[in-house]
1. Which structure, out of 1, 2, was FRET efficiency 1/(1 + (r/R0)^6) of positions 67 and 107 (r between Cβ atoms, R0 = 35 Å, to 0.05) derived from, given a value of 1.00?
2. Given a value of -0.42, -0.70 for log10 I(q)/I(0) by the Debye sum over Cα atoms at q = 0.10, 0.13 Å⁻¹, point me to the structure among 1, 2 it was derived from.
3. Check the numbers for distance in nm of label points 7 Å out along Cα→Cβ at positions 51 and 99 across 1, 2 and tell me which is largest.
4. Looking at structures 1, 2, which one was relative contact order in percent (Cα under 8 Å, 6 or more apart) calculated from, given that it came out as 27?
5. For distance in nm of label points 7 Å out along Cα→Cβ at positions 123 and 163, find whichever of 1, 2 sits highest and give me its label.
6. Which one of 1, 2 has log10 I(q)/I(0) by the Debye sum over Cα atoms at q = 0.24 Å⁻¹, for residues 83-154 alone, as calculated from the coordinates, equal to -1.17?
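FYI, it's all coordinate maths here, none of it is from the lab. Nothing here was measured: the structure is a model prediction, and the numbers come from that model. Cβ atoms are built from the backbone, for glycine too; each structure is taken alone.
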Structure 1
Amino acid sequence: MELTELRNKIVTAFTGTEEELTEVLTLVDQDESIFPFNEYEHLICNLIHKGGLTFDQYIEIRSEYLSENPNLWIFEISAPRGFGEKFAQTYVQGMSKKLKKPNKKIDPSYTGEYDLWLDGITIEIKASRAVDSDSEEPLYVKALSRNTQKRFLMNFQQLKPQCCDIFIWVAVFRDEIVLWIMNSDEVLNKPLYSKG
């Protein structure tokens with residue numbers, strides 16, 4: 001559920017008059033939101049105040065939103081290395097005990113050029129988050145769902161196909177995480193690959 005869907009769900013749940021709803025929506029649209037006081041908090045509080053939205057309805061909408069967006073916390077990771085190394089590598093490594101963090105003991109020639117090792121196969125993990133290309137909002141606000149109709153760009157940076165056997169691409173959407181696996185020769189020969 002993207003934020004526009006959330007707003008529509010909240011508005012649809014309102015049982016007050018059309019006039020009250022218009023008044024609240026105008027107030028919210030004219031408000032200058034700033035974290036942690038945002039338009040959704042303002043909208044919900046005003047609709048509850050008008051008596052057309054109950055606290056129980058709010059809890060139901062909130063629970064549904066949290067359930068449908070289990071990955072939103074990943075969009076709050078601000079440091080690129082925190083996202084790529086701490087989240088993505090840990091996520092992939094957690095899928096199999098056979099995936100090992102490389103070191104000199106398992107690969108005497110290892111110098112930090114790849115992320116994981118699997119029985120002699122060197123693996124580079126690359127990750128990106130799906131965000132609305134047309135928005136200037138923070139990542140967690142412009143996070144998109146897998147079935148979005150909005151424009152977005154998955155940007156995987158610092159690709160070094162000469163340093164690994166395969167790439168695992170981790171694509172994070174607000175509601176789903178998708179993995180793609182490509183061997184390094186496939187990446188090297190893609191027309192959109194920039195050799196830098």
Structure 2
Amino acid sequence: MFVSVLLCAPAVAADKAVFAGGCFWCMEADFEKLEGVREVISGFTGGVLKNPTYNGNHAGHVEAVEILYDSEKISYEELLEYYWHHIDPFDAEGQFCDKGASYVTAIFVANDKERELAEQSKNRVARQFPNQKVVTPILAQSTFYPVRGNESNHQDYYKNNPVRYKVYRWNCGRDKRLQEIWEVGIVFIKINLSVRL
């Protein structure tokens with residue numbers, strides 16, 4: 001009887017966060033390192049076109065990740081802090097070597113509380129860089145479309161294609177630029193997040 005109750009118990013729902021930060025391969029790889037993050041899904045959001053695809057039409061959408069996390073282990077505020085330090089918040093044309101409307105940054109909020117926290121975090125970044133304009137918008141969440149079907153190879157790309165992924169990331173200059181902006185090694189200590197190595 002006890003076993004059957006356990007088997008029928010519903011899984012605890014994870015909280016969700018949706019961020020756009022350029023190439024979703026890189027965002028997925030970065031966020032899956034965090035303790036408390038259960039899963040990171042690559043996809044598209046922000047547009048009105050239904051069922052956008054990577055190789056087909058995704059006009060109006062941005063590459064983004066949906067992050068499923070355990071709020072008892074990591075907070076939305078900590079995810080925001082980590083997010084800022086993994087993007088270039090001053091580039092309105094895209095991110096790193098990837099330019100164009102689908103590669104711009106954005107924070108997609110689900111409610112007023114998330115919006116308030118996102119705005120507070122954006123203001124902190126703006127104060128930290130008074131001579132630069134933070135261009136990352138805070139937008140209401142819309143339908144998130146995971147990359148799927150014959151394009152599902154984009155999920156966990158960094159795991160399934162580690163050499164190609166590392167070459168792409170290096171050539172794109174992502175980490176070099178992040179180091180220039182944030183001094184990432186120091187930031188990890190400051191924000192005190194547990195990272196899975």
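1. The correct label is 2.
2. It must be structure 2, since only it matches.
3. 1
4. It must be structure 2, since only it matches.
5. 2
6. 2
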